[in-house]
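K.L.:
The structures come next, written out as C-alpha cells.
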Structure 1
Amino acid sequence: MEVVTVGCGMAAAEFATTLREYGFRENITMISNEPFIPYSPCSMPFFVSGEPLETVFWKRKDFFDKYNIKAILDDAVASIDTDGQVISTAKGRNIYYDKMLYAPGSRSFFPQEEWLETYGVFGFKNLTDIVSIDEYIRKENVKNALVFGGGFIGVDAALSLWKRGLNVTLVHRNNRVLSQMTDVEGGIFATERLREKTDINIKLKSVVKDIFSSDGKIKGAVLDDGTYLDIDLLIITIGVRPNSEILGVEGGIKVDNSLKFNDNIYAAGDVASTKHLITGEHGIYATYPNARVQARSAVYNILFNKNLFRGSINTNVLKKHIDFPIISAGVFEGEEFTYQNKNIFRKIYMKDNKINGYILVGDTIISGFVYNLYITQKEIGNQINKYLGLKKGKAYYIYALSS
C-alpha cells in the first residue's frame, strides 16, 4: 500500500507516526511546498521574538529517517487525479497513492494581492513567512511594524514583534481585539489588559485602506479615517483560507467520522471541516489538539476500519509573551455567570444546566475544571456560580472531583 500525505505539518506528522506506531511497514511519502521538517505553528512567534529557530521544530532532524518516510520537500502539489489516484507536483513528479491524507493547511488572506509585491509586506501563517520576516527585520533594521488584524494570529504577531523590541501598531476593524475568540465583555477586558501590559498602539474600528512604498519597499499605510502611519514592516492577519482548491472544494473539506473525503482520501487539520463535538455543526476548528485527534482517527479507519472520531472542539489559548493568559471555548450563548476583578475576567455560559461556552482572562486556575465539565457536558445546574471566584487550591480540588 502506498500512503501519501499532502502537507508536512502537525496533522501529517501525527498521521505518519501513528501509522508506524501501529506496525504499518509499507511506503509513506510526505509532500510539502516548504523546505522544513514538521514544525509547530504555535511556536513560530517565539522565533519572531528572537528565540532560536530550533524552538519551532517539534520533530528532530532525523524525523524522516527515524520513521522511514520519503520526504518530497519544497515542491508544491499542482494537481490531483482522484480517479487515477496520482498526485502531480510543480517540479514534475507524479506520485501514486492508495490512501492519502490531505492536510496542506491554510494560507493568509490578503485584501489586496498586489500588496504582496511590496518588499516588507508579509503574512503570518507558515514558517516560510516567519523566516522571511526575521531575515527582513535583521537586514532592514526594522523599527516600526504594523499588524493589520487583531484576531488570534494578529495579537500573537503583535506580541512577538513587541517582545523583539519593535514599535508595534495593531489595527483591528472591531471595537475589541480577539473578537472571534471572546464575547464583547471579555474582548474589551482583554484589550484593556493588553494596553496596560504592553506599549502596543492598538487602533480599533479601523482598517488599512492603502499602503505606500519607495523603491518597492513599504514606507507607510493609510487607515480608513485618513491617519497616516510611518512603517517599515506590515504583517497582514485579517483572515486565512484553507488550501482546498486542488480538490475542487471552496472552503473546508467536509469529512465524516471516518475523516474521509472519498474512499481513498482523508482530510485533517486546518483544511478539514469536521463536526463539533458539542454542537454537531461542521466547521474548521484549527488547533493542534484537533489536528492530532483527526489524524489518528484517520489511521484507525485505514488500519482497522473503525470510525472513532467524535468531533472537534473550538478551544483557543493565548499566553505567549504575556502574563495574563486568554482562554476560550464553545458558544457564547445562554445564561451568563461572570466573575471579574482588576486582573481576572471569568465568564461561563450555561445552557440546559451544562457549560455551553466560557472565557477566561488573567489566570488558568479554573481552566482545567471548566474544560472538563464542558467536553463531558455534565449537568451542574447553577453551582457554577460559586466556583468562579475560587482560589487556587479549591479550584484544583474541584477539578479533581470533576474528572
Structure 2
Amino acid sequence: MEILSTGEKIKRARIYKGLTLKDICENKVSVSKMSCIENNKVIAEDWILEYISEKLHLDLNYLKHDVREQIEENIKAFYGDEEVSNKIEEILYNLEYAERYEYYDLACKLLHILFKIYLDKEKYEDLSVIIPRYYDMCQKSKDEMLRVDYYMAIAKYLFINREFGQACSYYTTVKKTLKEMNNRHSIQYAKATYNECACYIMLREDEKAYNMLKELEEIISLTYDSVLKGEIYQILAMLCISLGIDKFNEFEQKSLQCYGSNFDKKCRALHNFACSMFENNQREQGLAYINTAVQEFPKEDKHVLCDFLVLIIDTLIEHSELDLAQEHCDNMLNLAITLDNLVYIERAYYFKASILLKQNNFIMAETYMNLSLDTLVKFGTKTQIYKRYLEMGSMYHNLGEVKDAVKFLNLALQLEKKI
C-alpha cells in the first residue's frame, strides 16, 4: 500500500534504470523543471507525463495516478475490509500522507475509521490522542458532512461511556446542522433522532422521549433502511414499557419483522426489552425475554456469542438475578477457555467475583477478582488497570482489609501519573 507522488514515481524509475536527470530530459524538458517535478514542487503537464512514460517505459495511467487518488482507493478498501481493525499502521501511513498534502477531507475519513476501531476495542487512551486531531482536520476541511460524522462519532463514544447528557447534546447538534443544510431526510438525521431518544430513555427522562414519538414515526416513513426502522420500532416499544402504553406488542413485532432473518439483531432487541422490563418492575417477563434471547442467539461465531453473553450477564448481575448470571458466566468461561481469549476469560472471572461479592462469599470473590486482575494486566490499557486498582482498593476497604486497600490505592496513584 505504498503511496508515491508522480514525481517520486519518476525519480524512483529513473534511478532504478541508472539514468540522470539530463539523460531523461534531453532537449525536451529543462533539467531544473524536471527536478522540481521529482521533488513535488510543480505539477507536470500531460505532455511531459506522456514523454516520460515513453522514456522510462512507465504506464501513463500509473504516472497520472496521484497521491489523492491512491489514498481515496485505500480508504474505499478500508471501508470494505472486515479485517480493517488489524491494519492500524496502514491507516496511519495513509493519514500521514493526507495531512502532508493537506487533503483534510481524506484525513477526516481516515480518522473516522481509526476512531471506530479504537472505540470497538475500548482503546480510550488512543482515542484521547486522536480526538483533538480529528476535530482539527474537520475544522480545516470545512465540509459540514464530515463534521456531522465527527459529532456522531463523539456522541457514540459518550453514550458508550454512559455520558448520556453530553451524548444527547451532540445528537441535537447533528440534527440542527442537518436542518440548516436542508438534509432532514438523510440517514444521519434519522440515526441522530433515534439516538437522541435513546439518551432520554437512559436518562429516565421519559416525557422528553415520549415527545419524540411523532418525529420517530415520521422518520420510519422516510427511511428505506430496514435495520434502522427496526431500531426505531425497538425504541418505541421500550417507551411503551416505560410509560405503560399498550402498544408494546405492536411495536415489538414490527421491530423484529424489520430484522428479518438477522437473529443477532433480534436477540439484542429482546435483551433491550428485558432491560426495560426489569427497570419497570416486570421481572418475570424480563427473565422470559432474557431466556429467549440466549436460546435463539446464533451459536456459530463463538466470539460474537461471548460478546452477547457479556451483555446478558451484566444485566442479570445489575438486577440481582445471580443464579442465572452464574449459569451463563460458567458457559462463557468455558467458551473463553476454548477460544483461548484472555479478554473473555478476564470478563468471566470479573463477573464471577461480582456475583460472589453480592452473595457475601468474600473469600472466593477475592480469589476471582485477583484472577481477573492477573489476566487484565496482560492486555489491558493503563486506564483499565488504573480503574481496576481503584476497584480492588474499594473492595478491600469494604472487607476491612486496610493493608490491602492501601496497597491497591497506592498502585492506582502511581499508575495515574503515567496516564
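None of the figures in this text is laboratory data; all of them are computed from the coordinates on show. Treat the numbers as computed from the prediction; the structure is a model and nothing was measured. Cβ atoms are built from the backbone, for glycine too; each structure is taken alone.
K.L.:
Quick check on the output: 2.8 is distance in nm of label points 7 Å out along Cα→Cβ at positions 240 and 368, derived from one of 1, 2. Which one produced it?
P.N.:
1
K.L.:
Oh, and also: So if we calculate distance in nm of label points 7 Å out along Cα→Cβ at positions 32 and 312 for every structure here (1, 2), which label has the highest result?
P.N.:
Comparing 1, 2 by distance in nm of label points 7 Å out along Cα→Cβ at positions 32 and 312, the maximum is at 2.
K.L.:
With mean count of other Cβ atoms within 10 Å over residues 152-159 derived from the coordinates and found to be 25.2, which of 1, 2 does the value describe?
P.N.:
Matching structure: 1.
K.L.:
Relative contact order in percent (Cα under 8 Å, 6 or more apart) was computed and gave 13; which structure, 1, 2, did it come from?
P.N.:
1
K.L.:
Where does the value 196 come from, among 1, 2, when volume of the Cα convex hull per residue in Å³ is the thing being computed?
P.N.:
Attributed to the structure labelled 2.
K.L.:
Work out the source of 0.65 here, i.e. which of 1, 2 gives that when FRET efficiency 1/(1 + (r/R0)^6) of positions 80 and 216 (r between Cβ atoms, R0 = 35 Å, to 0.05) is computed.
P.N.:
Source structure: 2.
K.L.:
When helix-only ellipticity at 222 nm (-39500 (n - 2.57) for each DSSP H run of 4 or more, over all residues; to 500) is calculated, the result is -25000; to which of the structures 1, 2 does this value belong?
P.N.:
2
K.L.:
For structures 1, 2, calculate distance in nm of label points 7 Å out along Cα→Cβ at positions 120 and 136 and state which one comes out highest.
P.N.:
That would be structure 2.
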